[in-house]
Each structure stands twice: as structure tokens, then as C-alpha cells.
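Chemist: Each structure below is given as C-alpha cells.
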Structure P
Amino acid sequence: MIKPNSTILTIQGRVNQRMIKKMVPKAVLRKNTYWFFVDFAANEISLNHKFDVLLQGKSQKLICGPGSVTIKIITCLDQFAHKLDAIPRGYNTICRLEFSPGIPGAVKDLPTLSTWDYNPDALLIAKHEDIELATPEYILNDMYFIVGSEIKNKLLLNQQHTFSRVDFSDLLNKTYHHHLHADGILSGLIQLGKVVNKSDSLMEFVNA
């Protein structure tokens, strides 16, 4: 859930190559970067601003982060291809975003657009300070410490350092002999920084 007055951006889709060449004739697409149609910003956001959380737009479900991805604003253009020093409040813009260590699969799956078309599957980028869980933090910390420690120890016993969502779900349900909402628990562990993404499909527990 996003807190009120947070600094977030909605990315509707990738900009098609023809439009990029028209607006930025000498543009060179660097590794781990894409140009995006960005919906109007509620606050002014400067260049080089960094985000570390990627969410599904409508449900605000966590896709990745915090700590597993960094998203930085590299370039910002208005609709007339004028370069801007910041994303102005209330503006639709075209932005080049850089993803580190790599571009998440959900971003690669965004549609290629020719304008700021409404996309029901748009993505949100935010900072972890601006999102909150629906359950009180002290309860979540206790639950995730217990569940996370148990699953982490079982993985280490099997000499397994990375795991997929399916691996996590199978091990969770075998451990507790009950069908649990594995995706929700795993998303919570990721959001609390206890699990980080190593690739599009594999994750690992942090050492701390």
C-alpha cells in the first residue's frame, strides 16, 4: 500500500523506436535502459532520482524490491522533446530509466506505445519508505522471522542458496503441513529486505 503524498511514477509502456528517433535523433540505448511514457507526476522529481520498488499499478502488488533493484531517472523530455532538469509536477513525460542490476521481466513485458495511452497493466515505481504493509509491523516481523528462519535453514541443509517461487511454496507447505499463501509470505519477506532477487526467477535470503 502506498502512503499518502509519496513520490511515485506510473510507467504506461515503452516508447516505440520510431518516436525515439524522431524526438532524440542521436539517442543511443544503453544497457539496462528503456524509454518510457510516464504518467503525470504528483510531485516534482529531479533527474538521477532513484527508486527501489516496482509494483503492479492497479493492485499495487509488490513485483520486486526493496534492495533487489534500483531504478534511476536518466533523461526526461516533455511532449515537444525539450530536455528537462526534472519531471515537473502534473506533467506527462517521456523518461529514460536505468535498471540495476538488470531489467525486471515485468518491465520487459510492458507494451510498446506511440503515446500516453491508458494501460490497465501499467507499473508503479516507488521508494520503499513510501510503501507500507497492511498488517502492523511488529506482528509481521515476528511472523517473518519465524517462517523465514525455518525456510532459510532448510535450504542451507540442502545446500541450496537460491530458490524459485515454486521451491519456496513447496518447502513452506511441506514444513508446516498446511496450504499457506506462499506468494504473500514471500512478497512480505522481499518487502522487508529479508529476501533479494538474484535474477528474474531466482531469489536468496540475505545473510543478516
Structure Q
Amino acid sequence: MTKAQPKTGTVYRVTWDNRPLRVIGFDGHEVFYDCKIEDGGDWLLAGSSQRRCHFYRTSPSVFFENATELEHIPLSPEEHRLFRPDLPLRTGRYPSISWADLNLPGYDDCRAILMQDSTPKDIIPCNKLLLVPAGPKGGFRKGVPVEADNGENFSALELVWKAQHIQNAVFSRNSEGIGLYRLGSEAGLPSYYIGEYMDMAGLLRD
């Protein structure tokens, strides 16, 4: 039994899928990967610049166990722009706060509750992205574009504040913690889904 080492842009043959898969990003919890539309066709990410794209993901242990490296295809400038490897894969995670708890009149009220738990240090280096809320019966609702107040980047606190407005307008969730997770891209903008402290895919262990 062999275990491959992760490399962004490298194409692997895996035991659990009959298609070659290409790593587009990873960390210790998740591997984000791409596949081809058909044999000899384009990679899905390459053709998604003007449409909605949700990234495939799985755990490193599943992806790399018995994986065979086939070739290396660096991300093109367009693929790099769509995936945005400089963005955090998850941010604004608080284990003991509900989205319903943050349904408050002002930013300072929200910030005071968040600061009691912890202060996320993330800076999200883009000035516009999509936040995708959850519906009352599960699944995703339409993403809502948000812009950074300073015109350059978001702090995690600012993004959580904007996310609670969007989520509570759709469905005021008594969630098990809160968190924002990279989902994909849409019309060239990065998207994050509005979730709980643990991710929907069940890949986190903390």
C-alpha cells in the first residue's frame, strides 16, 4: 500500500474513481480536485469562468491512499483566478454561537458576542465574493454578492457580520456553531457557503 504526497496541479489515478483527478488545492483537512468532462475533454474548472461551479472535495486520506501520479499540469492563470488558492478554505468558525444569536441590530452588538468566544485572525484578500445561505429544508439558496467595506479585503469578523444578515433573512438558524466554507465560484467570483462549526462534508475533526 502506497500513499502519494499532495501536489497542486498534479493528476492522479485513484482507486475510488475511474477518472483521472487533478488536485487544485489542499490542506490537512481537505483536498479540492478537478476532473475532465469526458476523456480527452477540458478540465471542469477551465470551463467554469461564466457559470456556477462547486468544487469537488474529499479527505487527504481518501484521495491519496493508493493514488498513482500520472502527470503535472500547473493551474493556468484562469484556473488560478477561479480557485483563488490565496483564499482560506474556511473562516469565521465559532463552536458555541448560533446564526440566530447574531440576528442583532448593529455590527458592534455582533462583534461583542463574537469577541466573547474568540477573535478570528483571517483576512480574506478579495473585495467581492458570494455568500451562499442554507435553506430551511437543507440545500443551498442563491448566493448573495457582498463587498468589502474598505474596498480591498474582508476581515473574518466583517464577513461573519454580512453572512448573518444573509442567513437570517432566509432562515434564522439555531445552528451548532457557525462557519464559512469555500464552495466554488460563480460568474468569476469566489463563493463560500454559510454553515455550522463543522463542515457539511464531515471532513473536519476538531
Structure R
Amino acid sequence: MRIYCDVHRTAKNRDGFRITYTVDGVKFKHVNDFLSIPVSGGDSVFVDVLPLQYTDEVVELLRKGVEVYYLRRPTLIKKKREELKLSKSTRSDIKALMSIEERWLHRVTEDFLLMRRLIAAYRTLHKTRQQLLNKAKALSEDERNILKPAIKSIEEQMEEMAIKIAEEAGKRYPAYNKIVAEIGIDSNLSAKEALSEVITYIDGKRL
């Protein structure tokens, strides 16, 4: 069975998201989480976006033998909706998703989902650090000194997260350690983290 879903924001449900799904494009139902979708091993779930909040739920589906795919380019929904002359609505978005070629859909794995979440955490820390550094430029020396402990703390968290990401990449993707050795970045933590991101998003299992 193939189930098509639209994950959209709403202030009324958990984490601000709701899932509308259909099998035939005619009858639609609504749930608040992926585990409430009636699927079993051998079924396939197609989604437009896959928020990080649902990582553990989707991993559980994968372990039950359910295949999960998400759209590589969400902008294709709008383009396809216009081609089909559909109004802007959740149901129309699902119908658009149903008509998109499968080459634009990425089949996720447990490794990909868990690595993606770690990488997202690292990127958040990196962004916060950069914002503090930018703001510090406009401050006086005394004010910059106040920010230094906060920046240092974030940098320490970034280092811890980068180590974890590199370790996980080494466990989950056989090619990772080989590439690290070949290009000589074993002592460069930031480079190893960056390589982890590249391998995760190009599907390191195929290297």
C-alpha cells in the first residue's frame, strides 16, 4: 500500500504540525503523528517534508519494514500544483505529490535520519555562535568580554557535537574512515564534521 502525506503547521497540535494522508487521492484523513498512520511492513509512505521532530517515529516505522520517502525539492509541489491547475490547499498539495516522479523522492534510512538530526544540532550551534560574534563587533570591549564566556561555551558544545558526528559517521558509513585517511584530515575536527555532512546527504552507503 502507498500512502501520501502532507505535513503542515498548525498551532493546535503537538510541535505545531499535523499530517493529512490519503491512499487514493479521494479520501483524506488527519493524524498528529506518523505512528497513527495505519501502515505495516511492506507499505510505502511518501511525504512532502519530514520535520526533525518526527525522527524517532519514522525510525520506528522503518524498523517495522515500512519504506519512507520525502521530497528532495519541496518547491516542486507548487510547480506541479500549478501544472495540474489545482487550488492551494493541503489536499491539492497531496495530489501534486502523487503526480511527481519518484526520482525526486528520497528513500530515507535510519542512519540518514539520525545523522541528519545530529547535523541539525551542530548547525544550530554554529549559527548561534556566528550571531554572537557578529553582534560582538558592534559592542564595546567591556561588553564583548561579557559575551566571551557564552561564545566559548558554544564552541565547546560544537566540538563535542562534531566529535559525536564524526564517530557516528565512522560507524554508519564504511567509506567515511577511508576518505578521512585518504585526504589526511584525521586531526581536523571541523573538516571531519563537514565530510560527515557530505556523506550523509549523498547517501554514504553507496560509496
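Just so you know, all these numbers are worked out from the coordinates, no wet-lab data involved. Source: prediction; values computed, not measured. Cβ atoms are built from the backbone, for glycine too; each structure is taken alone.
Chemist: Using the calculated result -8000 for helix-only ellipticity at 222 nm (-39500 (n - 2.57) for each DSSP H run of 4 or more, over all residues; to 500), pick out the matching structure from P, Q, R.
Modeler: P
Chemist: Using the calculated result 4.3 for distance in nm of label points 7 Å out along Cα→Cβ at positions 79 and 103, pick out the matching structure from P, Q, R.
Modeler: Q
Chemist: Please state which of the structures P, Q, R yields 5.3 when distance in nm of label points 7 Å out along Cα→Cβ at positions 23 and 191 is computed from it.
Modeler: On the way: P: 3.2; Q: 2.6; R: 5.3.
Of the options listed, only R reproduces it.
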